[in-house]
Each structure stands twice: as structure tokens, then as C-alpha cells.
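Take a look at the structures below.
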Structure P
Amino acid sequence: MNNDRKVVVVTGASRGLGEAFIKAYRNRGWRAVGNARTIPVSSDPDYVTVVGDAGDPKVARRIIQTALDRFGRVDTLINNAGIWRPGRIEDISETLFREVMRTNLDSVFFATQAAVPVMKKQGGGHIVQISTSLVEHPLQTVPAVLASLSKGAGVAATRGLAMELASSNIRVNTISLGIVVTPLHDGADLESLRSFSPLNRNGQIEDVVKAINYLEDADYVTGEIHYVDGGRTAGH
């Protein structure tokens, strides 16, 4: 097995941002492992897909093990799996709470936990979380306590892990998003959402891909919360 070429692992890879991340890294010549609850089998010998819920520890470990078995390494892990369920705290059922935390937080913890020993053994790596700028700057009109809890924990973990893993040459960063036009916003009034951005436009998937490409090449950057939100955070 030739394991010289780098390997990216992406959760939530079946569509939207995750699918675009896979394409971006394949364009770099990297090999890839993509995961989602439902995802087609890949015919590309340098891209393998793993079906399952990354919030399940067994699935998370299987994703990383698949990368090792197929390609022999894991260079970058992108914790992209996530769901958006706005709602007032008094209206959130325990079932919904568990579902969101499992998808948005458990997947980050267990995939990262499985990937870190691999990265340490090979001498380094890169971990990226995908978050939302609502964590730092909530809106009265958008009740998003589940996003704050689940994605906010990932932001805090980014800084903590960046310090914990720096001596192992493992970088940890977050991309924090504003409104980005993905299947997550299917059915939304996209025109009205432009007002959330001082640049007066919604973000596009390619805007986020540019950010991931930057962070991949920025090998002196770790613990960074990189905002791709059209200036919303700067306006606060």
C-alpha cells in the first residue's frame, strides 16, 4: 500500500459543504474518506465512503480505521457533520436535544478522539471544526440554544485542543459561518437572510472552500476561529 499521499476525512460528506470539501482535497491530489448517514458508494479508488452516524463512537472509530486500512494515514479531519434545529428552550424535547448533541458534538469528540493517536504516530495532522457565528453573537430573532450548546462546545474545544496537541504538531482550527447557501437552508427566504451580513449577500460554498484551503496551507495557524460570515462578527 502506497501511503505517501495525504488523506482527508470528512464527516457529513454526502452533500453541501462536506461534498465540496471532498472535491477540494481531491483536486489537491489527496485521497479521501467521506462519511454520512446516507452516502453513495464511491467508484473512485482514491475516495472511500463510510455509511453511519459519526455521533456513534463505533462508527466514528470505523471511519478513521477505514482511512488507515485503505490509505494508511489521516492528515486532516474535518468535523463537518451537523444539523440546524432552531427553537425556544421551552419547546425543545429531550429527543431533539439528544439528536442535535449527538450529531453536532458527539461526532466531533469521537472522530477526533480516534484520529489523534493516528496523527501523533505519523508526526502531525490538522483538525477542523465547522461552527456558526451565532455561538459568539446570538440574535434575539433566532432562538438557537442548541447551536450555542453543541457548536459552542466545539469552539471551546478547538482552543483547548490546539494547546494540548501543539507539541505533537497537530493543528486545530474552526471555521465559523454566517449564512451560507447550502441544502441546510432549503426552503428558506434567502433574500431576507442577506441582511445578516454587512456585505449584503449570503455566503456561497466556494467561500468556505477558500477558507478551508487557507487553513490547510497555513501551517503556523492553530487555535484560530476563522469567520466566514460576511463581516457579521466584525460588526459586533
Structure Q
Amino acid sequence: MYAKYDMSKEVAIITGGAMGIGLVCAQRLAENGAEIILWDRDSEALEAAKAAFNKPVATIQVDISDPQSVAAAMAASTKHHSRITQLLNSAGIAGPAVPTLDYTAEDWCQVIDINLNGTFYVNQAVLPTMKAQNYGRIVNVASVAGKEGNPNAGAYSASKAGVIGLTKTLGKEMATYDIAVNCITPAAAQTRILEQITQQHIDYMLSKIPRGRFVLTDEIASMVAWLLSAENSFTTASVFDISGGRATY
């Protein structure tokens, strides 16, 4: 049913890999032959995620908002596999669903630290290895909220807009090293991140999608698999919409 790619020589790091979009994408990459290293801050979820694969996968507990934790996770990853060729950065949080004027500084900084700063720390940790081997594929998970801005999601929208800008910059900087850095801007998927927001906010997001439904994680995995494959040999610094027709650009 799904397109197949030869990933028998690929090694993938997936942040937020213990559940949701990260786990489904990791399964797809494994089905195509890639070796998998799951990064997540939830150690119990990481242990449970191993059962989702028909081959051994490496799991590393990491807090991507902490640069020292990210550096340690990268060092541990290279002990498993010296050649890291794929990165899917999907870890993130929604934050409170409140008007921006009601946001506390603490809540704002937590969302920015995980979603935007974490993306920076992870990309910065992985890219030197890819640059040294003159090859790599990266996908950062942004959001349609980063394009349009969702009401009552100021920190989330701002963080994902930052991910888009960072991805475009890195894609340009790494272009001559056969490293593709792209991002995706999905509409909401039926994952645990929806547990962090109100039903009113969920209903708002659904009402904006012309397809009339949330995106399936398998649909996201199909797009991610191509972006992380060797077949994506030219496209970089780009934003791939998967919002069911919601995005206007």
C-alpha cells in the first residue's frame, strides 16, 4: 500500500519517538530497512515502544530542551551507530490553550524551550556527523499553526513559525553537503498532544480543515519517508504542507 524505499543503509534518530507521529514514522522507516534510535523523555513509553517493531531498536531518554541532555543522547547514539543518516525531530508540546495576554512567562518559555530551542539543539547536535559524512536527511515537524497562527495558542504558533524559519536557514547552509533539511506543517492528528488542549480548541482546528477530518499519522509517515529517503536528492529548505487544504500558502 505504501511506497517503498531502500533504507537498508540508513540510521534514523527520531525525537518524540515513543508515541504519536514519531513512533508511527519510526515504524515506517524500520519497515523500509532503517536502523532506529528512539529519543524521548518518557522512559516507560520508550520501553513500551520497543514492542511496536519486529527488530531491535535503540532507545535513549533525553530532554531536548536541555542542550547537555541532547549532547549526551547524541554521544550515546553514535555508540550504537557511528553513521547517522536520518533525523526526524517530532518532539513537542501544545502548551496551554489560553489567550496570549493570559500566558504566564513560565508556560511561554516551556513551549519555546521544547518546540523551538529543542529543535535547534537536536539539529545542531546531529548535523556535524552528517556534514562529516557528506550526507543526511532531516525533517523537522512544524505545524500549520506556524503558518497561520491559532488563537489561544500563541506560544505554540510562534514556536512552530520559528521551526519553519530555522529549517529554511539550515537547509540553505547544508545544501552543498548532500544534506536535505525540510519541515512539514501538518494539521492536527489524533495523537496524545490533543489531550493537552481544550475540546473548544480541537473543534476550532477541525472546522478549519477542508477535508473535514484530522490528518492520519500514516499519511504523515508517507510524506516523511520520502523526505528522509535518498530519492529526495534535490529538495531542501522547504516546507511541506499536510493540512488537508487548510493552509493558504
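Have a look at P, Q and say which one yields 2, 12, 21, 21, 17, 12, 8, 4, 2, 0 for P(r) over Cα pairs in 5 Å bins from 0, in percent, for residues 50-161 alone, as calculated. Traced to structure P. Here distance in nm of label points 7 Å out along Cα→Cβ at positions 74 and 178 was derived from just one of the structures P, Q, and that gives 3.3; the source is P.
Computed from the coordinates by the stated procedures, all read-outs in this text should not be read as laboratory data. As the structure is a computational prediction, the values presented were derived from the model and not from experiment. Cβ atoms are built from the backbone, for glycine too; each structure is taken alone.
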